[in-house]
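Laboratory data are not the source of any read-out in this text; all were calculated from the coordinates shown. Keep in mind that what you see is a predicted model, and the values were worked out from it rather than measured. Cβ atoms are built from the backbone, for glycine too; each structure is taken alone.
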Structure I
Amino acid sequence: MAEETLLTDDFLRQLINVGEVDILVGLPTHNNAKTIEPVLRAIQAGILKCFPRERVVIINADGGSQDGTPDLVTGASIDDVWRASKVYTLRTLHAISTQYARTPEPGTALRTIIAAADLLRAQTCVVVSPDSATIEPDWLQRLARPVYNDHFDMVSPVYRRQKFEGVLTRNLLYPMTRAIYGSRVREPYASEFAISGRLATDFLTNDVWNDEWGRTGAEICLTIAAIIGKYRVCQSFLGTKAQDRSASDLVAAMRRTVGALFSSLDRTFPLWSTIAASETVPTLGTQSDLALEPVKLDRERLREMFSTGVAQLEPVFRSILSPSTLSELQTIAALDINDFHYPADLWARTVFEFAASYHKSVISRDHIVQALVPLFRGRALAFLLENQDDHDENMETTVESLCGEFERLKPYLLEVWADRK
């Protein structure tokens, strides 16, 4: 049952007026007036093209926008899309907005959308980022169709990225989630995805909502819940993913993602501690061959931030890392840019030692996540240097090799998990 505390009286009245739906499209927003209109047009065009007979509602969960974003959502007319496509829906397309808080909380936004999907008995719930500047109408079909027609419970995206985009996902979130939970979901923290009504209802009762990380990193918690709950999970190629400007704050991004991932390990230890290998996930569609210009990164600044972090945080690292790991990092920190390297096995051991220290709460858990930031910058620099002259195929080989190291060293995580004081 949807949690009524998330649904104001006005929101409930609007939902009741809509009635039961087949597909719900959720838009979590906060001051997205500059990007929301093309996203809405793409969603509307996708509904007209792919789901003209279905009962569909767009739900906007807004975190206190001051730029008129909710008005743009509810005021968006589908007439122009009708005229352009010459396709007409046989159902009324509803668009509803609700303000769930005065400040944005990604987890609360997602919970509001899922609660609405539960109340309206939606068969499929699709969540789309309001910043998805490259979204196309077909994205809706690629996300919703496997749930709506093929009875999958979760559809995670696969994007075509610029060469050095998604470094956090490629070097930490994907390898660790794959090693820990045994599932090769490429985007465990996705901004676009679809879930079944069954998974939506079950996830509402998950105790993750009572956790601080559940309020900020609910997306990765949802992915983990789908994997460990043995729901039917697949991936779908969407297309080009524009750069996520919100990820420019690396500390905040690490809190939302790595913090939530580390937090999940305590609750799920009996399950993940028995998983010894990873399995592939069905992947639908084909990858685009479009060549994209690589993102420009300041290599020298990354090296400086890594080296400075290793030096300044040495007392903190002594409580988190083993003496041998810290010694290796200090050696690397003294290298110049031409000799710089951060081997995959050392990076895996670093992350696992951080996870074990997080488990033991050797210091403030938030400080542990923050302390990982400069070390991640060092790994990001090594990834850039390793792949600066390679094509995407070779970079994929690098990512696969890194994942292999995380899986190979998982027994080490179990060892330090038990021993770390």
Structure II
Amino acid sequence: MYSIFVQIASYRDPELIPTLHSLIKNAKYPEQLTICVAHQHSSKDTWDTLEEFKNDSRFIIIDIPHTESMGTCWARNQIQQHYSSEYFTLHLDSHHRFVKNWDDKCVQMFFRLRKKGFNKPLITSYLPSYDPNNDPEHRSKVPWGMSFDRFTPEGIPLFLPYHIKKNTKHPIPARFYSGHFAFTIGGFCREVPHDPLLYFHGEEISIAVRASSWGYELFHPNTLIAWHEYTREGRHKHWEDNNQWDKLDQSSKTRVKTLLKIDNQKCSPCAKRAMKGYDLGPISSLSWYEMLNGINFKDRTVQQSTLDNKPPKIRSEVYHKLFRYKITLTPSQLTEDDYTFVAVIFEDKNKKQLYRKDVLPNTIKHWKGLKEIMIESEFIGQYPTSYVVWPYSKAKGWTNKVTGVVK
């Protein structure tokens, strides 16, 4: 069996210890694990102790008082400085559950990809969810992939999970990197180390692009490997404890924009020197990543094949821009007072749905007494031909549709 360097950055997380127990218990070869934990903790959290692991030779525990932490990527960089030539590395968060023999499954998946001609496979994804308060009953039953969601106001891409079909026999070629699950050769820690000056948003897309530039090819696992907890309930966040987080975040976003040339941001010689060690590799360029994956950072545009989660491939397609639209309604068009939600749907000329967003009760309640009701929508995708506003009443179910032509 091959050695695995497991990276776990934990910040005041009550799920850390259950995660470690699940990791070890479900490994086929637990003796082959080196588990490095960046333990960002507070003396107030008496439950957050790793005493039971301190004499375990497999563990490297980096003791970090939470007041000294500089954020997620900083902590992950601290971990990678302890990498010591293990064959593989597994990058995680501190809130996971694992399938039986997860380590063997990852290794076998990696070598199957190698046999297909992929020299440096990187297996990564948003893992399916679990609920700590109802586990294992509420574990998702199918693997998830990552799809493009939107650009932030600064132009940084964000992602959402999607369900991978059950009958998929092979790992899924992927565009994007997950900050909570990535398995590949251990040398990744040295070739594509986490940038300690990044804070939160921008970590995933910067790693994806940098990995590509070092010759890594991304894949989503086609079978269940582990589960991830998404709600953050019961966990302190760094930005809640650190009153300087916004300054760290702003400088981080500027750094990502420089790396990816978002909005055509120029990289001065000074900025290039500041990026040394955390910039692009020697194998391929930023433009190659953009062409292959159907995304343009300069213009904040995306191809339809990217939105549809089709395999990465250079395609001669239109790049879609951000579409913004305001629908104006009158109270006479929304007559019920018990709407559970209001579906806002945009369609093409063939009435195919291009986008849907549900307006929820906390917004609907503010419509009462208005002479005009404004519904604002925005998405990246094909320009629609028409819209449908379709309310759902608790008492009556679906009520009358309001339709219109997009002008």
Computing distance in nm of label points 7 Å out along Cα→Cβ at positions 352 and 368 for each of I, II, which one ends up highest? II
Please state which of the structures I, II yields 2.0 when distance in nm of label points 7 Å out along Cα→Cβ at positions 96 and 232 is computed from it. II
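If helix-only ellipticity at 222 nm (-39500 (n - 2.57) for each DSSP H run of 4 or more, over all residues; to 500) is computed to be -6000, which of I, II is the source? Spell out each step's value before the answer.
Details: I: -15500; II: -6000.
Matching structure: II.
Consider the structures I, II: one of them gives 71, 48, 47 for Cα extents along the principal axes in Å as calculated from the coordinates. Say which.
II
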